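These are the structures in question, set out in turn.
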Structure 1
Amino acid sequence: MPDQAPTSLDSIDVSRFSLLDLMVLAIAECGMPLGYAEIATRLQGLGIDVWIESLQKAWHGLPPLRKTDDGRIELVPDHPTFALLQRRVQDHVAHDQLERASQDDRSPIRPEELERALPPPTRTLGLSGLHVIGLMIESAGRPLSIPEVSAEARKYGLDFDEAALQRSADRPHTFLRAAPPERWTIESPDPRMTEARGRVRKLIKLKAEKAACERRNREAFERYRAQRAEEEAQAARLERKVLWQGQVLSVQPRIRLTRSYDERSHSYLGYSLRIAGKIGNESREFTVGIGAAAQAKSAFRAGDHVSGASYPVANQRTESVEYYKTSALKLVARGPRVDEAPPPWRSLPPALTVYRERGHRRLDPRTYEMHCLACIWGCRMPVEMIVDPWKRTKRYRSETFCYGPKTCAFYRSGKTRKVPGRNAPNWEEENWVDEDATSKRGPDE
C-alpha cells in the first residue's frame, strides 16, 4: 500500500484532473467503498456539476477501482495506477505552492526554487556569471565568497570557473558590493536580478511541463498495460468451453432489441435457461443460451435436469445470458409437471413465432426480479441503441418486457423508456406503443 496519506480534495485544483481521477481521490479520501450517489454528492460539494450518469460513463471497470458485491466502488490502493495518481497530485500541490510564492519576480529567490529549476533541461541556461553570483547570494541569505558561490552553484548542477566569476564580480556598475572578508553581497534592487529570477522561474515551469508530459505518458502506458492484461485474461477465458449441469428454474425467450430513436427491431436468438447447479467448479445459479431448434427438440421446461458445455459470452452488452454457443446439450431427467396456479406461468414455453405475434409490454425491472424470473412470458432483453448511424455511435442497456396476459396480477409497467437522439432531445416511448403492440390480443390472452 502506498505510504502517502490520502490527499484532501479541498487542497487541490480539481480542474486539472479528470472525472475518473476525482472519483479515485474521493474514495481514497473517504477510506471506504462508495456508491455513485455518494461520490456525486462529494464532488458536487466542490462545485463540480456532475451526476450519477456522468460517473458511470467515466469509469469502465478498469483499475485502480473495482465494484464490490453490494454494488459500491472500492479502491485497490496497491495498484500502480493509484501510485502514479498520488505522485501527480503531490506534484500539483507542490507546484501550486511554489507558484503562489513566485508570483512576483521582485521577491527573493529561494533554495527550493533553484532545486526545482536547476540543472536546466538544456545546455542553454541564459544566465551570466553575475546573475549566478546574485542568485546564490540571495538564496543563501548571507554574503558569500567567490569559492562559496562556485560550491553552491555546483550543488545545483552548474559548473562555473571561479576566475570567471571573480571577473564578473570585479566589473564596474554591478549590483554587488564587497563585504569583508572577501565576500560579496547584493547592494540594492536591480532590474538584472529581476531578470535572473524570471529566468529561473521560467525554467521551473518548463521542467514542470516536461514532468507532466512524462507523467501522462507513464499513466497512459499503465492504463494500456492494465487493459491488455484484462483483454488477454478475457480471451483466455473465452477460448475454453465450460461444462455445466443442474435443474432448470425457468425457460424464457432470448431476444435482442435494437433501437434507433423512435424505431425498434427484434432479433429472436433462441431461449434462455436459468439453471441452479454446477458450472465448472462453481455451484450457483447461472443462465445459458440455447437455440430454437434445441428447444424444439428437447422441450425444456422448469424442473428438468439438463447438462451441456458452453462458452462464456464475449460481449455481455449484447446478450442476456452468461453462457452461449452450447453443445452436448442433454436432458438428464424430466422434471415433474408444475401444477401451481399462475402467475407465474411455468409450463412449456411456446415457439418464438408466438412471442412475435403476441407483442410485449414494458415491465418494471423490480417486478421482473421479484415475480417474473420463473415465468415463460417474462423477458430481459439486451438493448443496442444507435444514437448516430453516421458516426456509428451506440449505447447499451437492458430492458424487461412481458408477453403474458394483460390481466396478470403481478404486472407493473414501470417508468417509460427514453431513447437518445443524434441532434434531438430524447424520444420517450409512451403507453400507446405497448397498446399498439398488443392490440391483437384480448385481456386474458
Structure 2
Amino acid sequence: MKFNWRLYNVIFLGFAFMLVFTSFYASSMSAKFVTDAIKAEIQNTTQDQDIDSLIGDGYISIALLYAVFAFANFFAPAIVEAFGHKMALFVSSLTYLVYVVMYLYPYPAFMYVASVLIGIGAAVLWAAQSEFLHLQSPTDQLMMRNTGIFWCLFQISLTIGNLYIYLEWSGKNDVSRAEINRLFTGLSILCAVGGVLFLFLKAPFCQYEAPKHQSKEPEQNESDVAKPSKMAAIGISIKNTFSLLITPDALLSTPLFLYAGFSMSFYSGIFPTSIGNTKLFNDAASFLGLIGMLIGAGHVVAGSVFVFGATWINKLNRIVLLSICLLVQLGAFIMVFVNIPNSANQGETYDKPKYMDEPNKAMALVSAFLMAMGDAGVNNVIYTSVPIVWGDKSLPAYGLFKVFQTTAGAISFGIAADITLWTYLGIMIGSGACAFIGYIFLRRRDSLRENSN
C-alpha cells in the first residue's frame, strides 16, 4: 500500500501549528490582562508614576502586530515563492518564538519590535500554510477534509495553553510576575518544538513547489525552463497580489474577509479580556483560561464536523453554510450583550450587566463555544471558496484575504480601549450582514462565469 504523503503533511502541518499557536493564543488572549497585572504589581511595589515607560501595553502590541501583518501580506506570497513553503514556515515560526519570549521581559521597545517581527512572520506563515494545504488537496472533497483536519488540530492550541491558565491561576482574580514568567517559559518551549516540526514536512526546504495547475508544460524538463531570479519572482508576486485588489471578485469578497478579522479579534483578545476584567465573576483570572478552552473546543468540534461530515457538508451550498455560521455567531453576540458589562473591554469593572443581576458563567461559556464554532465555519467557507473563485491565482488571493483580515484585526485592537463592548458587537453584526450579501453576489457571479463557459 502506497504511503499517503499528502495526509502525512496535513497532519504534521496541523501539529506544528497546534504547538506554535498554543503559545501565541495563550499570549495574545491574555496580553492586555498580563501587561496590566505586571504594571499593577510594579506600581504597588515601587510607586513609580511612569509605569508605561517600563512595561508595554497589550492592546497596542496586538494592534501593531496586525497592522504590520496586513501590510506584509502584500509581499508574503512572494517570499513563499522565492524560498519555498518549508523554509518559509520554519523561519516564520521563529518570529513567534521571539514574541512569546518577549513576555518574560515586556519592555516597550522589546514588545513593539517583537510585534513588528511577528507581524511579518505571521503573513509569511499563513501564506505558506494556505497554499501548502492547497497542494495536498487536489480535489474539492479533499480540500474540505484536509481543511477540517488542519483546523481541528490547529484549534486544539486554544485548549492547551488556556487549560494551564485555568489550573495554575485557579482561585485568583490577579496574578503575580512569577506566575506569569512560569507560564511564558513553558509556552516558549512549546513554540520552539512546534517550529522544529515544520522541518519534518515532506517538501523541498528552500524551493518553491507550484500547484499542478500552474505548470504550463509539465512534460518539459525543469532545467529547460527559464526561471526568474528570486527578486524578480518577489516583484511579480507583489504585482499579482495588488492586481487582485481592483477585481470585482476581490471587492465582493472584502466584507467577508473583514468580518473574519473582526471575529478573530473578538474571540482571541477582546472577549477574553472582557471576561478577565469582569470582577463579579469569581476567580476571573482562571475563568479567562476556561473561556479560552471553550473557544478552542468550539473550533475543534466544528473542525471535526468538517472532517467526518465532509461528504454531506460538501453537498451543502456554501451560501447556506455561511448563513448558518453567521446565525450561530449572532446568537453568541446576543448572549455577550446581555451578560457582560458594557465597559469590560476597557478595564477592570465591578458593574453588573445591564439586563441581569450578575454575569452568568454558563452563558459566557456557551457564547464562547458558539462564536468559535461560527468562526471556524466562516473560515472554512473562505478557504474552500478561494480555489474555486480564483483558481491558479489562489496564492495571491489567500494573501489578499489575510490583508483584509489582519487590517480588521489592527483596527479592532487599535480602538478596543476607546469604544464600548456593545459598540464593537454592533460593528460585528453590521459587518456580518455585509459579508453575507457580498458572498451571495460573489457566488452568483462565479456561477454565471461557469455557465458562460
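Table for the structure above
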read-out	value
Given 1.55 for Cα Rg over 2.2 N^0.38 Å, calculated: source structure among 1, 2	1
Which of 1, 2 yields 10 [relative contact order in percent (Cα under 8 Å, 6 or more apart), calculated]	1
Entry that produces -11000 once helix-only ellipticity at 222 nm (-39500 (n - 2.57) for each DSSP H run of 4 or more, over all residues; to 500) is calculated, selected from 1, 2	1
Which of 1, 2 yields 2.0 [distance in nm of label points 7 Å out along Cα→Cβ at positions 28 and 180, calculated]	2
Structure from which 7.2 was derived, distance in nm of label points 7 Å out along Cα→Cβ at positions 164 and 260, options 1, 2	1
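Read-outs throughout are calculated quantities, based only on the coordinates presented, and are distinct from any laboratory measurement. Model, not experiment: these values are computed from the prediction. Cβ atoms are built from the backbone, for glycine too; each structure is taken alone.
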